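> Structures follow.
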Structure P
Amino acid sequence: MKKTCISAVFVLYLCAGLSTAQVVFHGQAKNSLYSYESESEQSHTRLYQYASFNLAMADGRIQLSSSLRALSDLNETLDSDNRFRAYALHLRLRRLLGRIDLTAGRQFLHPGTVLGALDGVHGRIAVFKSMALQLYAGTESHFSRRFKIYETSDSFVTGATLELRRLLASSIQLLWLQKRNENETFWHLAGLNLDNDLLPETRLRVQAHYNLESEQIHRLLVSTRHSLSDRLAFNLEYKQQQPQVYANSYYTIFSPDAYRQVRAGGYFNVLSDYNINAVYQRVLFDGGEADRVLVSLANANGGIGLLYESGFAGDQLGLMFDYAYNLGSKLTASINLDYSKYRTEEIYEYENQLANAARLTYHLSRRWRIDVEYQWLTNRYVESDSRLLNHISYRW
């Protein structure tokens, strides 16, 4: 009865608002054709149909948003559970009583810590000009984003965030989050996020989250970036993280290790259009350690990068190239090359892996676009695998 009353209030508010204000309707529709051959040598031609839209009053007080997908296989019949997906579907009411924003439905939520998609209600209250309070409750949506909602007994999330802005050149978040089912509590987090630029040309970020359930640090991140000039900057970072696995997900059967990571990087503007980025990472596990070095040269069209990894996770040498070029006012060509030579343990021989893609994008008009992409790859499991994809998009 309570849910029915709440739904009725939303519907009445929506109808009243739309009847007295101009409606703005924007969206995008895309068809993607994907042909492939399965291991049983059965041919499949799959049609993916995506649609996203935003229906809103001109003043933005009421918004209905969605991101949906339908799948058809021209060679076999799929059941409804596999055909339809809802990545987002929510109603947003803004500036209620001048201070409250309220969102109900399936929505992506990052309340100062990793959460993901929530099927529930999220509210934001502007207490003062420099202070806001977030409250939310609901269930995690299925990872597959099916038209199905978890029972609250399987996965229930509640939380709150207090935001303080412009306090000693800082933005501060105090957060609390609990994820549980009827039998146990998965996460019970309390923490602090700090974003500070008090020092000249320096940005400091701190995230410190404590799990009250396991009585240990869930996440600790300290990161700083300093700009020596418009052309040169560097950053340092320390990160400590416990595994973050969704409740009732497939990955709960594994026991991933916690890790600590030290990261140092730099940015250098060589010419007006070209930048060099370099990153070094050292990752520490309970059972070992690993190193990673990434160096890239890039401009606005793309770039080339070299990757080197060694240690606990295996050894790898990789080369990445990604570039796009305008052949005219309406036609764009792009290519992506990804090569790696790797081994998971020293006793194994090195394996080669190559994945490539080439794409042509043609803008028929301001609203219509056609993409044709050819992909091919080789690895230790398949000598050759290729596919052709076609996308037709329309925006309004």
Structure Q
Amino acid sequence: MRQLNPNNKNFIFILLASSYFIDPRVKQEVSTLIKNNYFVYVLSWDREGIYSDFTDKNLFVKSVKLLTSKTFSKLLFIFSAVLFQFLVIFNGIRILSRNQKIIIHANDVNTLPSAVLLKKLFKNKIKIIYDSHELTPAVYSEWFGHFIGDIIGKIERILLKSVNEIITVSPPIVKHLESISYRKVNLIWNYPTKDIIPNSDKLMMRHTLGIEKEKFIIVYIGSLRPDIALLELLDVIVYIKNNSYANLLLNLKILIIGDGPLYENLQKLIQKYKLDEYVELIGRVNRETSLKYLKAADLSYILFTVKGLNTQIGMPWKLFESLVSNTKVIVVEGTYAASFIKKYNAGYTINKINYKEIADVIFNAYSNCHNEKSTTNLCNNFIWENQEIEFIKIYNSLFI
């Protein structure tokens, strides 16, 4: 701790219940804070247990390992979440012994209790920004049932009384948070930064990545989780193989980029149904490389099997990254994302997760990929630089 913040800059203590190194939103926020002369200390819960502490100019990332398991366990998650609160308080007290005033940036409700407790212990030295990436009661209802979801929602409502500023990621969550806090909530979208967007057209990017330029490319990028309709996507290919879809099968290439619980199962099914010609499992790549694949694609696959409220109002990173890459998306009808892409003529929707319906939409996208109105004009609309001025104003106001 002694070597941190040697120039005595305004100090930001960021709490994150996942790894900093795989969270693009927090990394962008940190970059903006550093650029505006803040020192940032990130306490990051490394659930995978693979990341080390990191030090750079005006940044320190502390990666903490708690109770880990090869498979997700709700019980271990709860115990680890409680342990994380103690680590927040311990590190917070150490930070406050060397700084007269700090801002705690608490990401999501599972970091908020310890932030509020620290503020009550050091009332005149701490201000809190609550950054909610999700609709809290809905998430916990999906994980643990409605009773627990309601309790966590009530806890969030109580904790918000001690928060100085609230920011979140989409209008529906803004509406919810304003209704329970009776105050203004700041909307900060999950926009990518301009500097990571590939500066080339699709054909050139395909040449760079070694992808056949005449193929109709569908990409999924992200964690290979059971709530993503990836197994259903394999069913779609089998269905297309067994039915007449003109030349689609000859030109179809699906790239699945990422890792996670479904990886081995997908690999086995691809081999079992002899889909190697049409599907490629690429594994995890860095964000810059993933955006190259997204830029090269014709269609971005963003279909979730979970039908909960949080899924309905979610605005995934890959939605905005697809828009700035001039790549159409496919999402489920009835979601906020669906209304968003209709507004900008940026993709396709399906009524339900059904292999025949998905196949029909993919064929429609394939048939019209050279005829539809381009989304190129959206490239400069949805970038982080368009909103980071508003983001930094929130911090500056709290240090006055």
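Read-outs throughout are calculated quantities, based only on the coordinates presented, and are distinct from any laboratory measurement. Because the structure is a prediction, the values reported are computed rather than measured. Cβ atoms are built from the backbone, for glycine too; each structure is taken alone.
> By the measure distance in nm of label points 7 Å out along Cα→Cβ at positions 64 and 304, tell me the structure among P, Q with the highest figure.
With respect to distance in nm of label points 7 Å out along Cα→Cβ at positions 64 and 304, the highest-scoring structure among P, Q is P.
> Of the structures labelled P, Q, which one yields 8 when relative contact order in percent (Cα under 8 Å, 6 or more apart) is computed from its coordinates? It would help to have the intermediate numbers written out before the result.
Details: P: 8; Q: 13.
Answer by label: P.
> Could you figure out which one of P, Q the value -2000 for helix-only ellipticity at 222 nm (-39500 (n - 2.57) for each DSSP H run of 4 or more, over all residues; to 500) was computed from? Could the numbers behind the result be given before it?
Details: P: -2000; Q: -12500.
For helix-only ellipticity at 222 nm (-39500 (n - 2.57) for each DSSP H run of 4 or more, over all residues; to 500), the value -2000 is produced by structure P.
> For volume of the Cα convex hull per residue in Å³, find whichever of P, Q sits highest and give me its label.
Details: P: 210; Q: 142.
Looking at the calculated values, the largest one is P.
> One of P, Q was used to compute mean count of other Cβ atoms within 10 Å over residues 296-303, and the result was 24.0. Which label is that?
On the way: P: 14.0; Q: 24.0.
Computed on structure Q.
> Tell me which structure, out of P, Q, gives 5.0 once distance in nm of label points 7 Å out along Cα→Cβ at positions 104 and 368 is calculated.
Values: P: 4.1; Q: 5.0.
The read-out was computed on structure Q.
> Matching task: 0.70 is the computed value of FRET efficiency 1/(1 + (r/R0)^6) of positions 160 and 352 (r between Cβ atoms, R0 = 41 Å, to 0.05). Pick the structure from P, Q.
On the way: P: 0.20; Q: 0.70.
Checking each candidate, the match is Q.
> Matching task: 14.0 is the computed value of mean count of other Cβ atoms within 10 Å over residues 128-135. Pick the structure from P, Q. Show your work: numbers first, answer last.
Numbers: P: 14.0; Q: 22.8.
So the calculation was done on P.
> A value of 3.9 was derived for distance in nm of label points 7 Å out along Cα→Cβ at positions 24 and 168; which structure in P, Q was it taken from?
Details: P: 3.9; Q: 2.2.
Traced to structure P.
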